[in-house]
Structure formats: C-alpha cells, structure tokens
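Next come the structures, one after another.
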Structure I
Amino acid sequence: MSERLKEKIRSKKARIAVVGLGHVGLPTAAILADAGYSVTATDVKSEVVNAISSLKLNTQEPGLQEMVGKVVEAGKLKASVDTILATREADVVLICVQTPVNESGEPDLSYLERASRHVGKGLTKGKLVIVASTVPPGTVKKLVASILKRESGLKFGDFWLAHCPERILPGKTMQEFAQNDRIIGGFNLEGAEIAAELFKSVTRGKILIADCLNTEVAKLAENTFRDVNIAYANELALICERVGADITEVIGLANTHPRVDIHRPTCGVGGPCLVKDPYLLLHSLKKRGYDSRLIRSSRELNDYMPDHTVKLLVKTLKKADKNVKSSKIVVLGTAYKGEVGDPTNSPAEKIICRLMDLGAQVVVYDPYCKESFGAERVEDLLKAVDRADCVLVTTDHKIFEELNLEQIKTLMNKTPIIVDGKRILNPKNVENQGFTYSGIGYGSTQTYN
C-alpha cells in the first residue's frame, strides 16, 4: 500500500491538503501546488480562505503573492474552511498550525489538537499525515497519533504519520524551502520514507530521516541554540558596558577564531519561534526530575534586554540634561526583525510601552510594519524626527543603517541623541555628526554606579 502512495507522489497525482495558512502553511501549499500537485489549503478563519480565493493576500514574503496567484489561476490551489472534507479527498495531509506558549511559557496545543481532530474525522486508509508544526518532544506519538486513531477508528498500518518541521527564515521563505536540508521523523520508518518522497519533489537539500521524537527535539534545539547564542552575546554586551569595551569590536575579534561564531547582541529577541521554542523544549521536564540550568536563564536574559534598553536610554538622556518625561523619542522599527513587516513578539512593544509609562512622547517609524503598539505612527522619517530629543533603533532594517545623519540632526532638538538597540550604526560616525551615541554593549559612553 505504501508503494502505491509513493508512486502517486512521484507522478504528482497525489492530492495534498495543507491545514493552517500561517507563515508556514501558505508557502507550503503554494510550493507544492507549483510543483504540480493538486492542493487544498484549509484554515478555520474564513477571511484567510477568502483572501487566497480572491488573491488579496496580506503578505510581504517575496515571491509568495506571485506564486499563489499563479497556482490559483491554474486551478492547482484552492482554499476551504472544511478540513474534514479536504482530508477525505487528499492522499497526504500536512498540519501546519501554530503552537504558541502562554505568558508562563506553557505550550498552547489547542490549535494542533483541533486540527488533528478534524483531520482524524476525514482520515481513511492509505493516507499520510505529516505534522509540520514545531511541537514539544513526544507530541506526535502521544498526542497527534492518539487523536487520529480515536477520531478515525483506524489503526497504524491503515495510515502513516510523520513529522517534518519547517526550517525557513521569514523574508527568505520561498528560497529556503527549496534549498535547505529537511529532517523527517517517522512514527515508523515506512511513514518517514513516504514523506521523504514528497519532499524530494520540492527540496534540493538533503533529506534526513530519523525517529519523530528526535526530529521534534532537533527542531527545538536549532532555535534554542540561536536564543542561547544571542543571550551569550547580550551577556557579553552587558559586561562590555561596564568595563568600557565595545561589544561589536569584541565579537568581531573573537569570531576570527575558526571555532567561534558569536551572534550579535540586541535590544530583545522577537518573532514567532525563538521566544517560544526554548519553552517547548523544556516542557514537562520538571515532571521528569530535571530543569534547565542554561536555556531558561538565557531566555530570561533575552527577555530582560528591552528593559535594559530603556534604562540605557534614560541614562543617556540624563547625561544630556534631558528628562524622559518631557522628551520626544523616535523609535525606528516595530517589526521583530529587519526587512519584514511582522511585529510578532517584537521587543519594540515592551520598549514603547515602558517609555510611554515613563511619560515620554513616543513616535514610531517603520516602512515595513504598520503596528505602533499604542504610540503615534508617522509614515515620513523626517516628520518623525522633527523636534525629537532621541532616536532609538529597535529593528535592523537596512534603511536604518543608511540614515542621513546630517539632515536628521538639523531637525532634532539641541543635544540630539541616538540609542542603537541593534548596533547597526558606526558609533564614531554618529558622534562625528554631533550626536550623543549610546548602544547595546558600547561601554565607552556609559558610567555605572
């Protein structure tokens, strides 16, 4: 039976259902449809489904709008709110729903549970279900598998189950989907091999097969490594501020060692993955008699950085004989990272809210992102900086690296300040233009009690 499904996949006759149309599901559906498969994409939100059908997508992902338009017009991709029917008509189902965490760091698997129930109700013999969502260790075997069996009335051998987590970078999703190696974890080897057949048709990278528990942990380990590395950079930055060193130069020197690759410090970590995946990895560990000595403290340090950035800004204002309560602060960037418009978990939110709580007049400018987090949003940079006391960089858009400092200085109040929360500006260049400069990890300008 598995050979029959593999042949349908190889011949592009397999029908695909993609459940969940977020930042993973929609590109997945579009790429599979563009490869020649007949794809039905489903979501519980009718407005999301209608946006695909009407080709009015709210996306800034390069190439995605064009590809969706192409495959919808070709009849290869259609959208629906009926996951049960889509599953019933499909040969392969990919579950791509979100798996957020709550304020205490506990996973919210309600989206995955609901999607699994709907897929289970439509599941029949001979189908493959692939979980593409990032999940806590053991979720595929313990949660998804049991729901699918219960709702379908089937047993393993009647259908197959695999885990293939996304490994894409927002802003480069389309190219990374095709180029990156893919890890595929099977509930058993047969399911993994069928899933590998599908991804071979859309991925030029290597296909690596493992047990689904190991792929669950590996996916979480990838993002957790980045979070821990950033925390180390932030710790170094805090040290540099106190000893008078410059973290940018320190990291540049250290990274010349062939076995060292320290990330860049930042005013905070954001996005849909890095802030939650460490908590997914640590989920249920205390019940097993262990808690993290490194990962949890790294997460806490990165969560602290927006507060530290505000403290740095307030100290710099005081140095210039300015009071935060009567100052106009221009925040450059509300997106969580450069060149994207997504404000998910952006550190700018905490920074902006804290500054407003302190009585500052906060104005935001971001050419990519419309979110302002309650501050005044201005669409023209020069209008934003007019009569401002301080410019605070919170997103590393390339446009912010190329600011016309001479022009900006003429519009700002006396003793203009730039606080660089992303360390994308050259401190000496900024100071030579007549600004007071502060930045994360720039110890040369800071005095601590």
Structure II
Amino acid sequence: MFIDIAKIRITAGDGGNGKVSFHREKYVAAGGPDGGDGGRGGDVIVKVDDNMSTLLDFKYKKKYEAGRGEDGKSAKSSGKDGQSLTIRVPRGTLIKDAESGKIIKDMSDSDAFVAAKGGRGGWGNQHFATPTRQTPRFAKNGTPGESREIILELKLIADVGLIGFPNVGKSTLLSMVSSARPKIANYHFTTLVPNLGVVRVDEGESFVMADIPGLIEGAAEGVGLGHEFLRHVERCRLIVHVIDVSGSEGRDPTEDFHKINEELSKYSRALFQRPQIVAANKTDILENRDLAESLKSAAAEKGFEYMEISAATRQNVDKLMYRIWEKLKDLPPVTVYEPEYVENEVSEDDIRETKIRVEDGVYIVEGAWIERLLGSVNLADYESRMYFHRVLQKAGVFDRLEEMGIEEHDTVSIYDLEFEYVY
C-alpha cells in the first residue's frame, strides 16, 4: 500500500526532577545538601531511510514518545538522560506543523533532525545552598518535553516527471529506459502509485524519472487519482508530457494537451511554468497525420519542445532521453523547501499570560511559554542565549520590567535562570 501523507503526535521525554538530599556520613557533621540533578528528557529525532518509499508505518501507529529523564540521586549524582526516539522516513518527506500547516523541515538531505526536544532536568538542592540558606529543602522539577502534532507529507525526489492521461504509455516508457517494472496493461489507471526509475544515459550520467499516475480533467479539484499524486511532480525540474498522438482512445491529442496543462495551472502556477517536453507517443499506430501536426502546433504556441516517439518499439526513445539529459544540465537542482514554521513563536495570548512580580528586590518573570522556551535552548551556547534574549525582547518582557522600575544590576529570576539586568 502506498501512503504519502500521515498525521502523528510526537512527544519528547520530560526532564527528571532534582533531588532533595543531605550528606550523611559517620563523623561528618552538617554534610550539607548533595541532591543531584535530574536527567534530560530524550529527543524525538527524524532520519531519512533510503530503503523506505512510503509512509505506510505511520498508518497504524500514531503516537511516538521518547524516554523520560531519570530523577536526581543523592551524593550529587545526576539521573540518567532519557532515551531518544528515532523515526525513519523516506527521502523527500516534509514535516509540517499540523495546526498551521507550515513546513518545519524538508527531509531531503541525510542530516538527522530533532523534531521535538526533551525537557531539561531539574536542579538538585545542592545548587541552592547560600551562606544564609545552608539547608535548602527544595529542588526544581524537570521541564516537560516538547509535544506536537505533525503531518508527514511525501514529495518524491525526481528530476523528471511523466504526466498525461491514463493509458498513454507512461509506464511503458519508464520500463523501457530504466530498471523500474511498473504494472502495464491496456486499461485505465493501471498505475495506482508513483513509480521511480533511474535512467542512465552514459558512464556516470543518470537522472531519476517518476511515472505519475494518470491525471484526468478535474484532477486539481480532486477528480480521479491524479490529485493525490500531483504533489510528487512539484519537485521535478522537468516535465515530460506523454500524449497518445494516435487517438487510439477516441480522444483528441491536442485537447488532452490543453486539459492536462490546465490542471497543472489550477494546482500550482509554478508547476505549470516548469519546462516541459511534449512526447507524442504511439506513433507506430498513428494513421491520421493531422493529429500530430495539430499537437505540434499547440506545443509550439506554449514554447514547449515536441518529440514523436513510440515507447512500445523504442522509436526515438533514446533520442528523447538524451534531450532530457541535455536540458537538465541547464536547470536548477531539485526543489528543497525552506522551513516556514517559526519555533517558539510568541502569541498575543502568551504575552498576556506573562507574569512579573518583585520579591525581596528580585524581579521574578513567569509564563508557560517562557518555561517551554527555556527547555528548548542551550544556555551554554552564545547563539542560543542571543536567541533567548531576542524572543524576550520581542515579547515585551524587557519593556515591562522597565515600566516596573527595574534598574541596572538588579536581579531578574526566570525559573532556574538568574541574571543581572543591564541596559
């Protein structure tokens, strides 16, 4: 079964809680606090697996959870980090935020991607001892791991997409030029899933061609099977439009040409403007030459190249493959989608829920979104700290502190983090 879209929920592990403990040893008086820190929660990691070609696994399992961090222990021993969870997807899978539909990551490269970060472990009471508070009887809980609902959407990575009405010879053409073995028969919708094949044109020179299941009129609105697979043409650098020029199905080739291009235009203007070669197929059974001439003129009007072939007899097939290779040399690489989703984007509701109070001269800032933000940044890293600073500034936290009368070098406390305020 070919599945190319799935919705799942991923949950990273919560951070372990800090420990409240005091050193107890014979002949050692007032050993002091020695509670260890909680372990970090495990991440949910997504990796590309080139042995996968479908999202079928995600049809049956919808929830994925990483391990929780272990709680801290006595003797200043930290808890173990939670076990991370790795999810494998086919190359070309888009990870989207289910709520907004925005792209989080395009899994077209081989780099692992952390889709949900584990929570930070809480501090044990050893961190809270001061000259005036030598027996702190409290520790910090770990922060929760990130949890989100995501959509996995597979867009095949192919240089060339074969499009056209059902039964025009796309599968036959792919089988003749590659090792792919799509189902071939003399009836409509023989191909029910996209097929990929590698076409070798010379030593060390090849390209990937995809046979997209047959489009019909109205595909962009959901008619037939084609609408389910139009997304797989979007990455293609070049479109080869295969048309039955013989009219053996009782259709007019020129009308077919205009109808399919109209569907491309409705689905995506960018896709419609993609370079296109019109492959007039089944010339071995062509009886009315006027059909070919009419199609040739229609292709010329749109500025598309036109070639006559017979996939069944291989007439001009090699010539078409070399022409495709020549055009690919001048075209930009396969589309890789840039992320659209902004992590930790602060909403108006988040800003309204931010609470700031003053206790013993310390400005305490609290808010669920700030706690989530802290759990996703590495404060030991300069770039992460600067990002944390920018988000707080954008959310108006610094403006509110100044309105409340904060002065330079006053102490600000944000959960486990304390710092001096500097203008």
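If FRET efficiency 1/(1 + (r/R0)^6) of positions 161 and 241 (r between Cβ atoms, R0 = 25 Å, to 0.05) comes out at 1.00 when worked out from the coordinates, which of I, II was used?
Attributed to the structure labelled II.
Starting from the value 75, 51, 39: which structure in I, II was Cα extents along the principal axes in Å calculated from?
Checking each candidate, the match is I.
If FRET efficiency 1/(1 + (r/R0)^6) of positions 273 and 377 (r between Cβ atoms, R0 = 30 Å, to 0.05) is calculated from each of I, II, which structure is the one that comes out at 0.70?
Of the options listed, only I reproduces it.
One of I, II was used to compute Rg and Dmax of the Cα atoms in Å, for residues 41-96 alone, and the result was 15.8, 50. Which label is that?
Answer for the origin of the read-out: II.
Consider the structures I, II: one of them gives -6500 for helix-only ellipticity at 222 nm (-39500 (n - 2.57) for each DSSP H run of 4 or more, over all residues; to 500) as calculated from the coordinates. Say which.
Only structure II yields this read-out.
Using P(r) over Cα pairs in 10 Å bins from 0, in percent, for residues 265-368 alone as the calculated read-out, with 11, 24, 20, 10, 8, 9, 9, 6, 3, 0 as its value, let me know the right label among I, II.
Value 11, 24, 20, 10, 8, 9, 9, 6, 3, 0 for P(r) over Cα pairs in 10 Å bins from 0, in percent, for residues 265-368 alone corresponds to II out of I, II.
Given a computed value of 0.60 for FRET efficiency 1/(1 + (r/R0)^6) of positions 73 and 145 (r between Cβ atoms, R0 = 41 Å, to 0.05), which structure among I, II does it belong to?
Computing FRET efficiency 1/(1 + (r/R0)^6) of positions 73 and 145 (r between Cβ atoms, R0 = 41 Å, to 0.05) on every structure in I, II gives 0.60 only for I.
Check the numbers for mean count of other Cβ atoms within 10 Å over residues 9-16 across I, II and tell me which is largest.
For this comparison of mean count of other Cβ atoms within 10 Å over residues 9-16, the top structure is II.
Computed from the coordinates by the stated procedures, all read-outs in this text should not be read as laboratory data. No experiment lies behind these values; they were computed from the predicted model shown. Cβ atoms are built from the backbone, for glycine too; each structure is taken alone.
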